[in-house]
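In structure tokens below, several structures.
No lab work stands behind these numbers, since they all come straight from the coordinates. All of these numbers come straight from a predicted model, not from anything done at the bench. Cβ atoms are built from the backbone, for glycine too; each structure is taken alone.
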Structure P
Amino acid sequence: MIIRADGHVLLQKRPAGKPHAGLWEFPGGKVESDENQRDALARELKEELAIVCDTASMEPLTFAEFLPENPIVLFLYKVTDWTGDLEPLPGAEIAWLPVSALHDYAMPPLDVQLAHRIIALGETVFS
């Protein structure tokens with residue numbers, strides 16, 4: 001989760017033609033076999049938003065899980081320091097919003113879980 005100094009968080013809208021198209025999510029992606037979670041997040045943020053993040057400054061925050069026959073776990077890291085100007089992929093949109101507004105955006109189920117947990121954490125998210 002990318003957080004600005006004013007406490008607003010970044011959501012990214014999935015572009016048309018992708019799974020969950022039109023829904024808002026926390027930027028990130030899949031971990032490749034040769035990388036750890038922080039390295040994967042840094043790579044994904046560079047690919048999706050053209051920013052560079054120091055993996056040492058990423059703080060684990062929470063997770064969400066879906067455990068059917070194909071388990072999925074999303075780990076959410078707090079990112080407050082990056083270089084570069086945010087440039088979403090073609091067809092994607094971004095929005096900065098206060099944590100209290102997370103419920104106002106349609107999200108995939110696991111991102112909804114993450115949003116609930118972030119709201120429950122309240123101001124501790126920003127400290």
Structure Q
Amino acid sequence: MTQTPSSSAIVLFAHGSRDPLWRAPIEAVQSHILASHPGMAVRCAYLELSTPDLPQAVQELVDSGATSVTIVPMFLGTGKHAREDLPVLVADLRAQHPGVRVHVQGSIGEDPRMTALMARIACSSPE
């Protein structure tokens with residue numbers, strides 16, 4: 001049976017690194033999303049040093065039928081990349097894909113649920 005593509009998609013947007021092991025946590029989030037939301041279109045994208053970059057990931061999702069893309073900055077805080085680089089990239093994406101709704105969430109580390117989870121982890125006993 002062929003699965004129809006979702007019109008909504010998620011991009012997990014991270015900094016990137018030359019070290020391929022650095023991507024493992026971002027890709028683990030992608031795997032959790034796919035496991036809990038079968039059929040959800042989700043891609044990882046990187047600002048630099050890793051591929052795909054944000055325009056490539058969004059293009060792939062649009063080519064698959066996405067009409068709404070949510071970008072999730074996988075940063076602990078809203079630093080230069082989230083404050084300056086990402087808005088420029090998003091403006092370019094909106095110009096390239098005028099029929100696609102592009103939404104940007106706040107940096108993942110600033111979500112109160114993530115803050116609470118990090119505090120619980122910090123206070124837990126080592127396993």
query: 2.3 is what came out when distance in nm of label points 7 Å out along Cα→Cβ at positions 7 and 63 was calculated for one structure; which of P, Q is it?
result: Q
- prompt: Quick one: percent of Cα pairs over 25 Å apart came out at 18 when computed from one of P, Q, so which one is it?
  reply: P
message: Given a value of 31 for relative contact order in percent (Cα under 8 Å, 6 or more apart), calculated from one of P, Q, which structure does it belong to?
response: P
- line: When distance in nm of label points 7 Å out along Cα→Cβ at positions 31 and 71 is calculated for structures P, Q, the one with the largest value is Q
task: Given a value of -11000 for helix-only ellipticity at 222 nm (-39500 (n - 2.57) for each DSSP H run of 4 or more, over all residues; to 500), point me to the structure among P, Q it was derived from.
output: Q
query: Comparing Cα Rg over 2.2 N^0.38 Å, for residues 55-94 alone across structures P, Q, which is largest?
result: P
field: Which entry (P, Q) yields the derived value 1.5 for distance in nm of label points 7 Å out along Cα→Cβ at positions 15 and 111
entry: P
